[in-house]
Structure 1
Amino acid sequence: MNIKVPLIKNVRGFTLIELMVVIIILGILAMYVAPKIMGRPDEARQVKARLDIASLETAIKLYRLDNGMYPGTEQGLQALVAQPETGTLAKKWRKGGYLEKNRVPKDPWGNEYIYLCPGVNDDYDIISYGADGVSGGEDKNKDINSWEIE
């Protein structure tokens, strides 16, 4: 007795990038909401800033894969949502950009993330100056730096 099983054609799975985006979003939600519920809003903001920076790093690396270089300091993180018109122009900029919602997030304290390329500590640096918005500080005012995130 031969039983034939029909083959399913044209089945698409998720790409690695799509899975990474979902994992990052779930991580952001989990790390931001859980500490806030526990009554530690300062820690929650620091965790969210770390997750935002990790997400920005992923987008910057995708930009580099497409264009062979990181966006320059003068282009800033805005190069991830709008094709740069200054500096070294991106040759294969991805239509739709590299960030969800097509906007660069602000840090949890409402300040812009600082982007330097080339960076002082790495190929590029992304920095949040913490609650006070000024370089340096401790506790809730502590800077959150891309080169310190594991």
Structure 2
Amino acid sequence: MNDLSALRPLEAYPSRTSTDIRYADLDRQGHVNNAVFATFSEVGRVAFMYDPARPLATEGRSFVIARLQIDFRAELFWPGSVDIGTGVVRVGRSSFTLAQGIFKDGHLAATTEATIAMVDKETRRSTPLPPATVEILQGLMLVDAPQE
């Protein structure tokens, strides 16, 4: 993950969603448990990948997460909600990498990077991204994403 990810405001992400912080998300110290940040990341990824306005998976294909990296930047507390921004930083042959920012009240609490692979539902093996999917993903690249 590059240092630029820490500088991105929520508005820099082409896909944005939010979710509530639940009382059950807290740990013994009274802040949101580290594991819940992975759930917040998932909420943003699912909203991004399965947006009915721009479907990414074609018939017989689905997505699996191959890697998730989380950088914790601030504690989160209940009550409230988080905003999750998601955008593309890399598109490969059969996978793509998403960067995310998790914010509360406009303050960055965490950044994530996730590599997502497209798989054939029947064989469960990696399969190339269809050209239409690549085109959509390239249109959702973050402005500061490294160009290959």
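Laboratory data are not the source of any read-out in this text; all were calculated from the coordinates shown. It should be emphasised that the depicted structure is a prediction, and the values quoted were computed from it without experimental measurement. Cβ atoms are built from the backbone, for glycine too; each structure is taken alone.
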Practice task
Taking 17 as the value of relative contact order in percent (Cα under 8 Å, 6 or more apart) derived from one of the structures shown (1, 2), identify that structure.
Solution key: 1
Practice task
Could you figure out which one of 1, 2 the value -11500 for helix-only ellipticity at 222 nm (-39500 (n - 2.57) for each DSSP H run of 4 or more, over all residues; to 500) was computed from?
Solution key: 1
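Match the computed value 19.4 of mean count of other Cβ atoms within 10 Å over residues 121-128 to one of the structures 1, 2, and report its label.
That value comes from structure 1.
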Practice task
Compute volume of the Cα convex hull per residue in Å³, for residues 17-104 alone for each of 1, 2 and report the one that scores greatest.
Solution key: 2
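Work out mean projected area of the Cα convex hull in nm² for each of structures 1, 2, then name the structure with the largest result.
Sorting by mean projected area of the Cα convex hull in nm² in descending order puts 1 first.
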Practice task
Identify the structure, out of 1, 2, from whose coordinates mean count of other Cβ atoms within 10 Å over residues 49-56 was calculated to give 12.9.
Solution key: 2
